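Q: These are the structures in question, set out in turn.
Read the figures in this text as sums done on the coordinates, not as results from a lab. In this text, all values refer to a predicted model and were calculated from it rather than measured experimentally. Cβ atoms are built from the backbone, for glycine too; each structure is taken alone.
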Structure P
Amino acid sequence: MTKADIQFVRSLADKRVRDAERLFVAEGAKLVEEIVASTMKVRRIYTTSDDVEGQSVERIERRDMERISQLKTPTDTLAVVCQPRHELNLDRVFGGLVLALDGVQNPGNMGTILRLADWFGVEDVVCSAECADCYNSKVVQAMMGAILRVRVHYVESLPQFLDEALRRDVPVYGTLLDGKNIYNERLSERGVVVMGNEGRGVSDACRSRLTHALLIPPYPQDAPTSESLNVAMATGIVLAEFRRRM
């Protein structure tokens with residue numbers, strides 16, 4: 001592996017480079033195997049293993065893997081992958097259940113939410129520009145392969161996206177501490193579910209577009225408890241309740 005190759009793969013840790021090159025890094029034999037079997041295009045696979053084969057595969061020394069890996073503990077396989085291009089088809093998106101992420105900035109939360117979307121059959125996730133990059137290495141690892149099935153879209157204005165939902169009579173749900181008990185509310189098979197920032201929650205601009213404010217109640221409701229739930233945990237509870245009603 002040349003020094004130029006090492007420098008290039010390392011440079012993909014920078015979002016600006018990922019965006020310019022339309023590439024991202026995926027690590028781990030299982031994830032890379034899934035990507036190879038999918039419709040995603042792989043630019044190059046680097047491995048220290050003799051079990052990985054193919055035209056785009058290059059075997060490298062362990063020390064080189066340690067140099068290019070973005071993980072604390074490098075795996076034996078790393079792939080440079082072309083970012084998929086997803087069209088934001090509003091007819092499709094508003095025909096089912098869609099997640100809208102309002103400033104979710106922690107890569108671990110972002111990856112977990114996208115993995116939850118995959119688990120609960122949410123095929124499209126629409127993100128505000130402030131959200132963590134879905135091709136950040138920490139997000140890719142936390143997604144556990146969901147990147148192959150969930151279409152992630154970034155929009156310049158999430159409130160405008162919600163306005164379009166309202167124009168189409170699509171319900172817009174959001175979790176608020178002053179919302180109504182989710183277990184008592186009617187939930188539709190289609191709609192937009194807005195999940196807010198880790199610290200601020202749902203922004204005022206998005207809050208004003210909500211048609212249904214939901215609360216995940218603590219148990220028992222009058223007992224002292226934590227101030228709020230982690231946004232990824234809350235997303236899992238909300239999606240599970242929507243799907244339970246179907």
Structure Q
Amino acid sequence: MNSNKPYFLIIGGQKCGTNSLYKYLVQHPLIAPSLQHEIHYFDLNFDKNLKWYQSQFSELEPGMITGESSPYYLFHPLVPQRVFEEYPQMKLIVLLRNPAKRAISHYYHEVRLGTEYLSLKEALAIEETRLQGEANKIIQTGTYYSFNHQHYTYLARGKYIEQLQNWMSIFPKEQFLILKSEDLFSTPQETMNEVFQFLDLPTYVSEKYIQYNPGNYSQPSEEVYQELVEYFQPYNQKLDEYMRI
């Protein structure tokens with residue numbers, strides 16, 4: 001057994017508070033952080049070998065665990081199988097946010113990066129065209145990198161049900177902890193206690209919980225927001241039903 005083997009992954013979703021969750025986690029004295037933030041081995045760096053991946057973690061003292069956070073993992077179609085083949089016992093943490101708010105936050109994130117030049121309404125309208133055939137190319141080749149799939153997925157990444165079904169067709173449900181971003185920020189200590197329990201660690205009380213990378217941007221019109229809420233409603237309903245099974 002490798003002493004620097006990751007014990008948990010925060011697999012997403014993007015713009016759901018994964019950065020904050022990871023920073024809260026590594027304050028625990030028994031959790032060692034990865035050497036770089038967001039390693040993205042199983043999605044963007046899979047051309048490198050497992051030895052490279054394990055070199056991204058420190059050698060662990062007895063009783064300590066380590067893990068990483070890469071929020072593209074949840075959405076990338078090939079990641080669940082890749083993780084399972086190397087780490088079938090991996091504990092998987094998922095953070096889900098109101099998908100309408102997530103989509104808006106994601107859009108403004110791309111604008112800040114300089115990768116998005118359309119208005120929000122235009123970007124949402126053209127998303128299906130931008131993504132046409134991209135996921136299939138990723139699945140068929142195993143090596144294809146899709147810029148559009150990583151960046152222009154404001155609606156697609158909010159269909160959490162599809163992504164969780166992809167993961168849960170491979171990993172058993174008990175290896176997942178699914179949290180709401182809203183809970184993480186409104187009741188951080190209670191939420192972190194859940195995480196520590198899931199990771200079989202003693203509770204750790206932090207003095208303060210700062211929200212990292214909150215993203216400051218002007219809100220879209222109420223009309224656009226309501227359209228997003230309506231768009232995601234059936235997917236949210238399916239997710240609720242699926243999680244109750």
Structure R
Amino acid sequence: MHATLLGDPLHWPKQDLVGVSAEFSAPIAVEAYASGVFPMPLDDVHMGWWSPMERGIFELDDIRVTRSLRQSARRYTTTIDAAFGRVLERCADPSREGGWIDRRIRAVYMKLHEHGIAHSVETWSVDGELVGGLYGVNVRGLFAGESMFHDPIRGRDASKVALLRLVAQLRQIGATLLDTQWVTPHLASLGAIEITREAYLSRLNDALDARSQRWEPQAPLAGAALLDSFFSGS
């Protein structure tokens with residue numbers, strides 16, 4: 001492994017939760033991702049450090065794009081890093097079922113964004129409203145997806161469209177591993193799969209060795225242009 005935040009993975013517990021701490025900062029978070037671990041709060045004081053026994057990933061060439069998703073994509077425009085704070089705020093909406101993004105997470109990921117490590121993808125309606133998006137962390141060839149949202153009234157498939165833009169971006173910069181942490185029914189419908197912890201850590205090592213480019217400013221992509229970019233692999 002390139003980092004050993006929690007020691008030798010061979011000695012980690014045979015469960016998804018592999019560590020607990022009161023300390024949490026941007027440098028610790030980056031080291032955790034490079035170790036195959038991600039943070040998620042246990043309570044107001046303790047941060048849990050997780051490495052699922054069955055890890056969710058997307059293979060970049062196996063994203064499932066239905067006809068209805070293609071039609072939805074044509075209704076939106078997508079951007080990169082145009083509204084990170086707003087995407088984070090929408091993902092952290094306390095009214096969302098299973099919400100876990102607290103003030104500590106928001107503060108650290110804003111700092112990671114300021115340092116060019118955390119990134120967002122935004123989906124906009126034709127009248128310029130933010131109707132969906134996602135955010136996550138890029139460490140060399142790894143992109144660790146953290147959360148996504150869509151407006152339930154105006155943003156049908158908007159988070160899925162953000163995923164298409166993300167994949168197009170990851171291919172462009174040379175990233176090789178898209179981590180989803182766990183596989184939910186929503187992610188499974190898009191092609192997410194599970195691999196063992198051991199397989200993930202092996203894939204992570206390869207991703208950390210990959211020569212990926214930095215995220216540079218990107219032009220907005222409206223419907224047809226996004227689909228062209230996604231399906232052309234460029």
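Q: Rg and Dmax of the Cα atoms in Å was computed and gave 17.9, 55; which structure, P, Q, R, did it come from? Before the final figure, lay out the partial values.
A: Values: P: 19.9, 63; Q: 17.9, 55; R: 16.9, 53.
Computed on structure Q.
Q: Looking at FRET efficiency 1/(1 + (r/R0)^6) of positions 27 and 75 (r between Cβ atoms, R0 = 30 Å, to 0.05), point out which structure of P, Q, R has the largest value. It would help to have the intermediate numbers written out before the result.
A: Values: P: 1.00; Q: 0.65; R: 0.15.
Biggest value here belongs to P.
Q: As an exercise: mean count of other Cβ atoms within 10 Å over residues 51-58, calculated from one structure in P, Q, R, equals 12.0. Which structure is it? Write out the running numbers ahead of the final one.
A: Numbers: P: 12.0; Q: 15.1; R: 20.5.
Source structure: P.
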